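Following this line, the structures themselves.
All of the numbers you see were taken from the coordinates with simple rules; none came from a lab. The model shown is predicted, which means the values in this text are computed figures rather than measured ones. Cβ atoms are built from the backbone, for glycine too; each structure is taken alone.
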Structure I
């Protein structure tokens, strides 16, 4: 038994932990959990906990259903919302087959595989996401949601629901070892943002899954409803998961080169070029729901065209301003991911696309200096700004022939995502909406 496992077992005993939740996600990114008694933890470390993978969306086929969940002791944390009554802890799990092979449909393994490829090239992948979400009054499913306030960007609402909510959520995240950089009210009524401090890609994907759970738990505690739906309100901003990214070679930021424009190295330029070239085929994973494309094409600063720019918030990829000469903070920001993405799959694809750009030395096109939203369609075409997919079915079509996505996700995850999203779009296309009834029922 290694030192980290021994630490977990001692902590369970010393803190009187009554339940340990083992966490993992399905392919869509829904958090799954099984609770075990403290006496079972040592066996879980050595042998794993068996379950029927075919019952979980996308994990296995029926004829190969058995899987084992192996808890990662480095992710052990007490859950603060459980309090001192029946203290409960959690650990994220890696999934394997009974013969010890990695679960090919385990989203955590997909990201670990991509990060291993980066490590083979000498890189460590770091991310820092800006998490946006809405807070609504309690209501019935299917009703138009009612925001908890009418505040706007950076508004200070003393004693307001959002202010108290963020304070409680940040404190709970810190208790879980997740560092927060900023928190504030976002542009939409009831919309909030909490930015997580940078960490390596795998740790951050785990943190994002924990973050979503914390936000939901605090919402229940405070009698409101929290949603990461990409575009819950027509005419209001959608919720993104803008992600800042960098590659390090040891302690050196591989994106930094003092003598280059914007102090962006050749590695950084090739990485951006990879993201741009493969943007359309990755869209189905970065924006995985029908509703996602109402955010992408709904205005309110969501990027709709494939371009990059220095501090240009209308571009898909932004090179932020940072303190001159501060090499450690050199990074790029991808603004196309929404808050409902599976972070393991999304980060695996972003990393893979960037590495492909580095490996093949993709040439970076000219940067966008103008407001892309303000240009005409003819001007955008002349400047080479290709549009992102405009709907879920367009995103499906772009991903179907993608070698990069198939290779990165693995055949089983790749096929499941496509099949699942085809079903979602067919269900959506079969609906008769209130807009159709209002516009045509009485006039035809």
Structure II
């Protein structure tokens, strides 16, 4: 037994932990949880916990349903919202086959596999997400059928006595109590919309943190009598919720994206990484923007990026290179602005990293940076500049992903097929619906 496992077992005993929750996600990123008695934890470390994988979306087919959940002791945390008496803790799990091999269908393993490839190339990947969400008065819509936000605040607004202010203070305190470092938090542009930015961490830890973050945000909202949603675009007239993520690759202690004196201080490695992301972005958009509603955000304005472009400090670009701070070469990074807050972080980071590494491997050449506001250009101007559009709907994204050669390599055939099957079913359900828009527009005149 290693030291981390010993620490977990000792803490369970010392803190009188009564329930140990084992967490993992299905193929679309829904959090799954099973509570383990403290006496069973040591056995779970050694042998894993058996469960029926065929009942979890995308994890296993019926005829190979037996799976094992192997807790990762490095992710052990006490859950503060469950109270101090009869404490509850959690650990993330890796999913194994009965013979102890990593499951090809486990989203966490997909990311670990791509991080291992990066390591083989000499890189460690660090990420820093900016997570947006809406805080609503309740889960129930108002009289007009639209959600009701908790306030009418706007970007960076300080709302005296505001619900969102108290909410963010409590949420940040709770996040830090489970080991998630927060860089800053503020009111976003939409009414009731908030943003909380997590500090840099390696990509696997970040993905684990995002899953915990969503749980904490929803728990704090419920405690305060409100409702938090990560739906990409709950309001027609207000901005959607994104999860802009900053990426950097390090070679040991050296930032591989930084080159003093180069244009925008960007190394050739960084330029190739960006080129890989731009080339393959249409193929992975179904992963980073996986719901029908995601495309209402991408094509609904409000600073959501809709076209393949990159730029230095250009917020209309899909990939932004943040303003360089003199003397801070270690902070050189790129920001991908396409991901929405509802993405499966394991798969989203895997496809972005995989596409970037492909650019480095194949020495992709980066096109010229976009200096103009891309939204203000005409369609002809965008075409002339090479700013092709991202998929316009989940259906388009599915079709583009189906034709990709790279996505099955990054995700593995099993996750690739299960993911597409789930998304095809969602699109089929959606396109059969008669929406309020159609009834309001057509019923009285047709």
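Looking just at FRET efficiency 1/(1 + (r/R0)^6) of positions 147 and 331 (r between Cβ atoms, R0 = 30 Å, to 0.05), which of the labels I, II belongs to the structure with the highest value? Walk me through the numbers on the way to the answer.
Working: I: 0.40; II: 0.20.
That would be structure I.
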The value 2.2 for distance in nm of label points 7 Å out along Cα→Cβ at positions 131 and 315 was derived from one model only; which of I, II is it?
II
